[in-house]
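Read the figures in this text as sums done on the coordinates, not as results from a lab. Note that the structure is predicted; figures quoted are calculated from it, not measured. Cβ atoms are built from the backbone, for glycine too; each structure is taken alone.
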Structure 1
Amino acid sequence: MTNIVIAGVGGQGSIFTAKILGSLYMARGLDVKANEVHGMAQRGGSIVTMMKAAEKVDSPLVMPGTADYLVGLELTEAVRSLPYLKPNAKTFVSSRVVPIAGQGPYADPGVFDLIAADKIAEEVGNRRCENAVLLGALSNELDFTQEEWEAAIRENVKPNLVEVNLKAFEAGRKHAAA
């Protein structure tokens, strides 16, 4: 069983990220369950998307201490998701912090492999492709071929955004492999 937690804020593409991952596992014939827990998502509130993939999945809930991977689209939300990680879990976390009114500066928690996903996405042409950058970084850890990743992206992305998402994915893959 593979347990993945995706943490971010509204508008960053947490659900989109889960759709791509789900497509990959379903294309291999695995059962996939996912859910989203979100507050004021349309106004930049927290979103945690949990997903499981295996031969048979009964519940999408990832229990504390059992997540294999954390994809953090936003640093603060990734910190809040730490309790879900099992020992030696892999993290793919954007270094970007989305400011919340009334909260001061954030300290680097020092537990993540931080990726300047927003800057990498901007370099390839669309800052909103941060999630594709982080998926590219994660792709080095999951047992899917380049072709499977590309097919999942093409299947889930609007046609006019496919190429920039593929570029962002590849940039994230190269960044994490370096």
Structure 2
Amino acid sequence: MQTIFTTGEAAEICKVSQQTIIRCFDSGRLRGFRVPGSRFRRITRNALLVFMRENGIPTDGLAGGKMKILVVDDDPEIVELLTDVLQRYDRYQVRSAGTGYEAGIITHEFVPDVIILDYMLPDINGNVVCQTIRKNPAFAHIKIVIVSGVVNQDEIDGLLKAGADEFVKKPFNIDKLVELIEKLRTV
């Protein structure tokens, strides 16, 4: 998988002119770096993905059309179940994390489209994760689905207010969860 692009390659992927990409790069709207000792510009895959999402450019040409999903839960059985089920669908690329800290690192590297997030993690709770993600404009497109056994409506409302898009109560129906993910894909 290609991780660094020239301005010409980025222009082709975005279906715009190379000059448009250069202007966006030079103005800071498209992040990247210059090759040391030259005038050449290079753009990382993640920076290009963020730029495309911020500007409403379809990412099919870059991400291979697969929705990127991050499963975050401290229960290895739930992680394994969700990962196995989601990977059966050819349209998902799945990564997983067992802690909030690990989820943060993977979110920056992987830049998922959807995070399926357990509310009660060993190091942090779902409210903090939601708030942290919502503070970063590069992650504005990420949909967050909280999965928890919590039944207190005030806590659920707090999670939605903190930035979660959906709440699913454990135990959950895996088919319903996949339907929800597909619904979020079109939002």
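If FRET efficiency 1/(1 + (r/R0)^6) of positions 50 and 170 (r between Cβ atoms, R0 = 30 Å, to 0.05) computes to 0.65, which of 1, 2 did it come from?
Working: 1: 0.65; 2: 0.40.
Only one of 1, 2 returns 0.65 for FRET efficiency 1/(1 + (r/R0)^6) of positions 50 and 170 (r between Cβ atoms, R0 = 30 Å, to 0.05), namely 1.
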* To do: State the single structure among 1, 2 that was used to calculate Rg/Rh (Cα atoms, Kirkwood Rh), giving 0.94.
  => 1
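Looking just at relative contact order in percent (Cα under 8 Å, 6 or more apart), which of the labels 1, 2 belongs to the structure with the highest value? Walk me through the numbers on the way to the answer.
Details: 1: 20; 2: 14.
Top value of relative contact order in percent (Cα under 8 Å, 6 or more apart), among 1, 2, belongs to structure 1.
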* Structure fact -> Re Cα Rg over 2.2 N^0.38 Å, for residues 10-57 alone: value 1.26 computed from one entry in 1, 2; matching entry is structure 1
* Asked: For which of the structures 1, 2 does the calculation of helix-only ellipticity at 222 nm (-39500 (n - 2.57) for each DSSP H run of 4 or more, over all residues; to 500) return -11000?
  -> 1
